[in-house]
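Novice: Following this line, the structures themselves.
A short reminder: the numbers here are calculations on the coordinates, not readings from a lab. Note that the coordinates shown come from a computational prediction; the quantities given were computed from them, not determined experimentally. Cβ atoms are built from the backbone, for glycine too; each structure is taken alone.
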Structure P
Amino acid sequence: MSESKQLQRLLSQGWISRREFVKRMTALGFVASVPAAMLASMPAHGAAMKGGNFRVGLGHGSTTDSLDPATWENAFVQFSFGYGSNNHLTEILPNGDLAPELAESWETPDATVWTFKLRKGVEFHNGKTVEASDVIASLNHHRGEETKSGAKGVVTPIKDMKADGKNVVVITLAEGNADFPFVLSDYHLAIVPGNADGKIDAKSGIGAGAYVVESYEPGVRAKLKRHKNYYRTDYGHFDEVEVLTIADVAARTNALTTGEVDLIDRLDIKTLHLLKRNKKINIHETSGTAHYTAAMRTDMSPFDNNDVRLALKLAVDREALMQNVLRGHGVLGNDHPIGLSNRYHASDSELPQRKYDPEKARFHLKKAGLSNLKVDLSAADAAFAGAVDAAVLMREHAAKAGIDINVVREPNDGYWSNVWMKKPWCMVYWGGRPTEDWMFATAYAAGADWNDSFWTHEKFNKLLLQARSELDDPKRREMYVEMQGIVSNEGGVLVPMFNNYVFATSNKVGHNAMGANWGLDGNRGMERWWFKS
């Protein structure tokens, strides 16, 4: 998408001011082509104010964390550095659309060769201008056999990168991927200064984002200040930001109620009703891609029989799980991993919601040649808070269908290494992914490292490759809706619910519509929000 069209969309949605719109369009030489009537009809967006020290208390952060983008994995580093002090080539907007960030525009003839034009004059925190060589060095940091980056998988398809002058980068993929610009918004893929040797100083903390890292104590706190030469005026409103690790939920909540911090995450759902009584606090919820699953190994009996899998999916009361485990703070799952915030999420009319139906579950057991069924379900709260309770409820629901679920309470310690992808059926948590291809390729493609149901489906895998390189949007939607149906009806995962991101701010904090691709406004609250007064 061209930057001029994207700017018009941002203005129409109230995400930039008319002043910012005119400034950026004038720089592109396009403002004269925008009718005055259009500008007059756009929202003023004048609420954002500059100033103040924004204090944040997060239930994340470890002494083993670092400023190296390759190591980032929890919300503390994602919020503080992934998006707070760094920029990427692209940005996912609150409505799920993709916008230019350090890239001014991009184009491709075939979804394989991508040309990114960079904004001119953008400065890193050390004063160096962002150039094509910096982009190449930054992405290369996550590539190769030696890297241990969490983004290695998403950049592995890059076959070649080259600079076409200082402001253009040409990236060639091994195969077409129409979602590639979305991939480049991954929090790991921060663009940082490249050295003369084509590498980066991974732990310098220097980026091109709205905030400059002043100090950092891993597992304790990070202090940042506004980047005075930041190229955007619509982001980065606070003078200073302090992010604290407050692991205990009671301590976090107390810090907010006493005014010691302005934002906390990971609220205690059980006591949320008490927090709502405080008129100085605003509670926020977004529904994104995070979801709970019960993964069945389809390479093991009895889960190698799809009628058994369907019986189990029909034998679970999702509404009861939602109310008892999430206390209503989520949305029902339909046995596939694509959430409401994904672009091609299948609507109820496209894929009807599966409901609790013990009699139909018995029907599928009979088709599988069974009159009853006994299976083990491994669970530990290491999978997600309330996983054991959820498993016990599932046992109660399934009994009405003649299914005896034996809940095996596994140790929290070592759950992900000793149970997940080892035991035949177990409870799992997924943060999800911002695009359908990204999620499907990670956990549902045949042979994928994290295909925790060990599932393979010929038509699904064929559609996955076709949809990945399809540039016609309506055709892509048809493919992804069909794929969601295949996973729901034939896949090896039971997906009963998607959990909401629930967090709270002081009522002094202002904001626009919030993104749901991650919590805390897509983990961009630091740069998008402001103090009202």
Structure Q
Amino acid sequence: MIPKPSLLVVVLALSPAMSPPQCGRSPSISVSETPSTPSTSTQSAPTGVTVANVNERTVGAIKMYSSSQLSVSWTAPSGTVDHYEVAVTDGVTNTLTTATTTATSRSLTSLKAATAYSVKVTACGDTSCTKAGAATAVTGTTSAEYWQLQGSGNSVTGLTKIVSDGNARISATRFGPEAGTNRDRLQLYYGPQPSQGSPQALATAFTSVATDAAVASSYLSFVSMAGTTGLISPPSSTTLVSQVATGQGVPLSTSMGSKVRLFFEAAGADNKTRILYLDSQDGYLGRDFNSGASGVCTTSADYSSGGGCVPTIAIGVDGDATLGNTKISNARQFKLGYPILTDWRWGGDVGTFMVFTTEATSACTTVGMNHGYAVWSGTQWVVQYATDGCPKLFKGIQAGFPMHIGGARYKMYYGNPTITTGRVNGSGLPFLGPKTLIYADGASTGASANVDFEDWESMTSARNVIFLWPNGDQLDDTAEGYIDDFHFLAPTGSLSLQVMYLAITNSTLPPIGASAVLVNP
């Protein structure tokens, strides 16, 4: 990649009346500074520069602040000021903005959670800022993200199910105003609770009313259509489909056919797992993926040559004649990263990325769970490789989910299964360990509109994500470790409401589909 200047897209809004610095749960704020010596231009520097946390909130016994905002305020120097420049950096990305002459405060938004920022305010005596007085930089740290599970009490049994028969393999899709029957609705692609002898399935469920941030049921309650829509594992193995697993429904733009592309993982007759896809036959309704007479894919004939549900390979594995990828033994548990806040549909943009799970790879990593990285070329998904011939990997992560946060910026949540604190011996259910997140900015390397593997922060920068039970208690290591198959979404298209759809168990009960809401966006 060709390095280029870093850029953090930080929205700065005027704030005429800022609150004084607030104390709370380890906000890590520096509230004092020493003005720098005025420049030879005789322009004096601002004084009393203060960075503070904002939007204080208490849940149970825990006090928190916004995870993406800070405020900066200062006292104007003597003399005439043309404008102020506010420089903000976290040591990785930075931005520079201006303020009007009358403003002595700013709101800093679109920041990273649990991140220390350095803020420098400069008073400019002319439009080009050749007359400048810069105050010494001060620091402030955003809060960690707090996600509160929905329901009552402080156990899995008290959680509200997002769909009555929800089990695992949770994925959520948002439809916009052009989606006809599904206009402004949400749809799950999920695994129903298994019954004795029943085949594994990928069903659909939908919200019955238009999404409204003020109506929780419009984004937290789904009606199951299991058994009548979606995909069901065939009774006998076909070449590509033996067991259907996790899926993600991606609405396509008008130029791509105005339908839903259902990406899904499936083990084939050779017991290798690949990432496949089918396009919907019912447009943006996104429930019928069988081009034959049946509305559900269920028989071996459906998935076999000439059937109505013959999938296309998105990510193949080592040894495959079609889209094979060396040193990838299985490709599983994946997610696409596309700019859903810009448009709820994917336009097939070149450079769109996908993360996917793969196991230990000889000579590349001994860690059991890793994530590979694939980029859409315009015609196929191209797995990214390093110069040593190994796939580029996020090592030691599971269930990674990239969430669009505006422009070419994303945050990615994942479990760290290498940390086993809290794991229950004897439980056969997946334990993913603590949940953390890292950030990416397409402006870091390469084309600024694309998010390359190198645009992601190092995993050593990962921030802890904190989970709360409905009553406000914090989840312990065991409870958090058994959260799996999660999908993050801004149901209304605004980051002011962020919801997590997830599978959770107490290590013994079958997982259920539940939800959590970010309480301090």
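Novice: Quick check: 152 is what I get for volume of the Cα convex hull per residue in Å³, calculated from one of P, Q. Which structure matches?
Specialist: That value comes from structure P.
Novice: Among P, Q, considering only distance in nm of label points 7 Å out along Cα→Cβ at positions 202 and 314, which has the greatest calculated value?
Specialist: Largest value of distance in nm of label points 7 Å out along Cα→Cβ at positions 202 and 314: P.
Novice: With FRET efficiency 1/(1 + (r/R0)^6) of positions 162 and 322 (r between Cβ atoms, R0 = 41 Å, to 0.05) as the yardstick, tell me which of P, Q scores highest.
Specialist: Q
Novice: Moving to a separate point now. If Rg and Dmax of the Cα atoms in Å, for residues 426-481 alone is computed to be 11.9, 38, which of P, Q is the source?
Specialist: P
Novice: Where is FRET efficiency 1/(1 + (r/R0)^6) of positions 170 and 402 (r between Cβ atoms, R0 = 30 Å, to 0.05) largest, in which of P, Q?
Specialist: That would be structure Q.
Novice: Match the computed value 2.4 of distance in nm of label points 7 Å out along Cα→Cβ at positions 90 and 386 to one of the structures P, Q, and report its label.
Specialist: Details: P: 3.3; Q: 2.4.
Value 2.4 for distance in nm of label points 7 Å out along Cα→Cβ at positions 90 and 386 corresponds to Q out of P, Q.
Novice: Then there's this: The value 1.4 for distance in nm of label points 7 Å out along Cα→Cβ at positions 74 and 290 was derived from one model only; which of P, Q is it?
Specialist: Numbers: P: 1.4; Q: 6.7.
Of the options listed, only P reproduces it.
Novice: Another question, if that's okay. Assign the value -7500, calculated as helix-only ellipticity at 222 nm (-39500 (n - 2.57) for each DSSP H run of 4 or more, over all residues; to 500), to the correct structure from P, Q.
Specialist: Comparing all candidates, it corresponds to P.
Novice: A follow-up question, please. Comparing relative contact order in percent (Cα under 8 Å, 6 or more apart) across P, Q, which is largest?
Specialist: Working: P: 20; Q: 14.
Once relative contact order in percent (Cα under 8 Å, 6 or more apart) is tallied for P, Q, the winner is P.
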